[in-house]
Structure 1
Amino acid sequence: MRSILSAILLMISICCAGLAQALQKLSPLTQQFVSVDASVVALVHVRVIDGTGAAPREDQTILIDHGRIAAVGDAVAVPASAKVIDINGRTIIPGLVGMHDHLFYPNQLADRRTGPVIIYNEMGFSFPRLYLACGVTTLRTTGSIEPYTDLSLKKLIDTGKTPGPTMYITGPYLEGVGSFTPNMHELTGPDDAMRLVNYWASEGVTSFKAYMHITRAELKAAIDAAHAHGLKVTGHLCSIGFTEAAAVGIDDLEHGLFVDTEFVPGKKPDVCPSQVDTGKTMASLDIESAPVQKMIRDLVAHQVAVTSTLPVFELSIPGRPPLEPRVLAALSPAARIDYLTIRALVGERADSNAAVLLKKEMQFERDFVKAGGLLLAGEDPTGYGGDLAGFGDQREVELLVQAGFTPEEAIHIATENGAKFLGTDSEIGTIAAGKDADLVVINGNPAKNINDIEKVETVFKDGVGYDSAKLIESVNGAVGLH
C-alpha cells in the first residue's frame, strides 16, 4: 500500500514539476500578457471554423492538454482538473499563418527635394507583439533587412523571453543591380548568389527571397543552392517573368499578377520594365486571355505557390483602406504624419488605375485557385505605411472575401495553405485533435461578417492564451520607432 501511495505521489510530483517548468519558460515580461496559463483548458460552447474550408460548427468544445489539442467536438469529456472557459457566442479559428510578414517598416522619404531614398527600420519590439495580438501565430518573414536581428528575435520568442509568433526566417534579399534602398546588397553574379545562400543557410534561415533586379542566371544559382539545403525560394520579381521563374524551379511568387512583367510589350531579358509601362500593361490585361490562363496553368503544373498581399496594393486606391483609429494609435507621431500626408496625396489621384489593378489581381487569384494553385496569404507591411503587422493580416482575409472567396475559404487560405507550404500542416493550420493549440478567439462570427476577424480577444499559442488588447496597448506609439 505504501509503495502504491509513493508511486502516486511521485507521479503527482512529476506532473507538477512539468507544469512549473512550462510556466517558468515564459519570462516575467511575457507572462504579463498571458491571460490563460493552465495545463488543461476546455473552451466550451464555441463556434469552430476549423481552417479546412468547411462550414462552421456550433456549440463545440475544444480541449487543450499541455499545449496541444486533445479533442474537439460536441461531446468531449472534460477532465475535472481542466480550467473551463465558457465562450458562448465567440468563434475560434486556427492561428493565422502569415506568409509575407516582414519585421520592418518604411521610414518615409528622407528628403523629397533630392529624390526618394527609402530606409526601412527594424520593428523588433512592436511587430512581433502586433502579429501575435491579431492572431498570427506563425509567420514567414519573406525578406529581411536585418537577418541577424530576425534570427535573434526568433530565439527570444522560442525561449519565452519575449512574446511573438513562431517565425520562419527568410534570408537577406537576393537583389541585382538597381536596388531602390541601401538596405539591400546587390548581387555581382551567380557565384555571389550561391555564396549568399550557402552562408545564410548555415546561419539558420529557412528560406530565401529573390527581388526585382535579379538576373535569370543569379536566380537559378540561388534556387539550386537553396534546394541543395532543402530550402525554398520565393520571389518579388520584375526583371524575370513568372513563366521564366517557374522554369528554373522557383517555389513561390509574391504579390501575384501585379508584378509579372512578362506581358509588358518589348520587355528585355533580365531587365525590369518601368513601373509606368508595367502599370499600363496590367490595367489593360485581360485575365481570361489565353496567355494569362496559360501562365496560370504553367505555375500550377510546376507546383509554384502564389502569395496574395492585397492590403499593400489597396494603399494606392484613394480613400482606402478605411482609416482605423487602432492603426493611428500604434504609429509614432512622425510615422503617423508621414502616413496621413502620403495618404492625402494618393487621394488626389483622380486618374489612378489602382482600383482597376486590384480588381484584376483579385480575379487572377480566384482563377489561380480554381486551376488548382496553392494560394497563400500575407500583407507586406511596406508601401508608404499604414499597413501594420497583424492588422494587415486581418485585412488580407477581409479582402480575400471581397475578391469572391467565402469567409471559410479565405480563412483556409490564411491558415492551412500556409502550413502546407511550410510543411507543418501536421502540426498547425487547422483545428483538429493532435495539433498544436494555436487558436484565435474572436468576439463575433466571421462566417457571417468577415470584419469580425478584427475582434480578437485571446490568442492561444502552444496552448498559452495571450491577451490581445494588452499586447496592442503595449506598442501604441511605437511603430515607426522600434
Structure 2
Amino acid sequence: MKYQPVIGLEVHVQLLTESKIFCGCSTTFGAEPNSQTCPVCLGLPGALPVLNKKVVEFAIKAGLSTNCSITPRSIFARKNYFYPDLPKGYQISQFEDPICQHGWLDIAVDGGELKRIGITRIHMEEDAGKLVHGELSGPGDGSGVDLNRACTPLLEVVSEPDLRSSDEAVTYLKQLHQIVTWLGICDGNMEEGSFRCDANVSVMPVGSNILGTRAEIKNVNSFKFVKQAIEYEIQRQIDHIEDGGTVVQETRLFDPNSGTTRSMRSKEEAHDYRYFPDPDLVPLVISREWVERSRLELPELPEQRRQRFMDKLGLPLYDAEVLTASRALADYFEAGVAAHGNAKAVGNWIMGEITRALNDSGTVIEACPISPGLLAELLTLIDNGTISGKIAKTVFDEMWRSGKAPQAIVDEQGLVQVSDSGAIESLIDEIMAANAGQVDEYRGGKEKVFGFFVGQVMKASKGKANPSVVNELLLHKLKG
C-alpha cells in the first residue's frame, strides 16, 4: 500500500522588540543569565502584565502580509502546564480568539506550479525560560533555569495540514521566514531560536481523505533539520503501520546527530491546558482604522518586488528571485540600477563578484564596503571602454580592500584599457612572428587556434588590451 504524508507546521517567530510582551525587560540575546527579569516575567505574586503595543503592531503586519483577517476583538488566555522554566505555572497565549485568522501563502511546487497553503491562525504569546544543564550550577549533572527569555514576545503561525512533502514544508517555511525578516519584525536567527518550527506529521493511504494520527516534532531550528526530521518521521510511521503497529499521538524530539526522532511525551489536547481568559488582561480591540494604517505602512513584499523586477526591469525569474532574497539585497540592487541604469549588468555583478566577496569575508550586504554608487561607477568604466571586464575584477578587489573609488584605483595602478590599434597591432605582429606554426595551423583551417592568439595578446598587454580591438585586428592579420 502507498501512503501520502500530511504535514502542518507551527512556527514560532520571536518578535524584534526592545522589550518583552508584558513588561519592560530587555529582549537582548546572550545577556548574563537572569539579568533581564522583573516581578512580571518572574511570575511573582501581585505583579500585573501590561501589553506591549509594538507586539500588536507587528502581529497585524504579519497577518496582513500572509493574507489573514485581523480579529477586531481578540482575547488573551492562560495556558496551564507545569515546567521548571515556566515561572507562573501558565503561559499567556491566545486560544479561541487569536489576532489573525484564515490566511494563506502560495508556494512554488514541482514544475513551478503554485500551491496554496492555508494558515489557520497567528496568535501572540510569551516565551518560556530556558533550562541550562551543567552551566549555572557548576559541573556535574545539575541544571539551572535562565528566565531572561521568559515573557519574550512570540507569534505562533499555525498552518493547515496542506503540505504533502518535506520539500513543500521547507519551501513554505523559507517563504514565511523571508516575509517576517523582510517586514523587520524578526531577525530570523534560527540558531538563537528566533525562528523555530514544530512539525505535525501523519500518513494516510493514497486516495483516502481520512487523516492519520499525527506526531508533533518539537523545536526544529534549521531548514535542513526540518527536512530530515519530516522525512524520517514519515518513514518511521509507514514502517510501523506495515509492521502491524498503530501510530500514537505524541510529541517527539529530533536528534540531528542520528537524524532520527524519539518519543518525548504523549501529545496534549487543548483541554489538557485548561485554557481560560486571563483575568489580568482586558480584551484587545483593534479598530478598522488601525488595520488600514498598518496596511499602508507595509513595504512592498518579496513577491510583489520580484514581479516588478521582471515586468519593469526585464530581469529573468532566476535573477529576480536571487536579488529579492532579502530586503537589504533588493534595496542595494535598486540603488545600483538607479545610479547606473543597466539592471542586468548590475544584477550580474551583485550575483557574481559581490556575492562571492560577501561569502568569502562572512559579510552581510548591509555592511558591504562597496556602495551601490561605487559599483555603478565601476560598471561605467567598463561601458566607456576605460577598463576591460577582466581588469574590472582587479579593480573590484582593490575597492573591497581599500574602499577607494574605481577611477582612483585605475589612475594609481595605470590600468586604463589600451584601445590604440597601432600599439595592439605591434603586439600581434610580435606574437605571430614568434608562433609561425600556429599561424599556419589557423590558416590551414584549425580555427580553434584563434583563442590561443587572443590569450597571448592579452597576456602581453597585461590584460589591458581592448578585447574587441584585439579580435578585430587578429582576424584581419591571421587571414593574411
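Structural remarks
- Structure responsible for 4.0, with distance in nm of label points 7 Å out along Cα→Cβ at positions 99 and 379 calculated and labels 1, 2 on offer: 2
- Of the structures 1, 2, the one that 22.9, 88 was derived from, the read-out being Rg and Dmax of the Cα atoms in Å: 1
- Origin of the value 3.3, where distance in nm of label points 7 Å out along Cα→Cβ at positions 363 and 451 was derived from one of 1, 2: 2
- When relative contact order in percent (Cα under 8 Å, 6 or more apart) is computed across structures 1, 2, the figure 22 traces back to 1.
Quick note: the coordinates plus some simple rules give every number you see, no bench work behind them. Computed from a prediction, not measured in an experiment: that's the story for all the values here. Cβ atoms are built from the backbone, for glycine too; each structure is taken alone.
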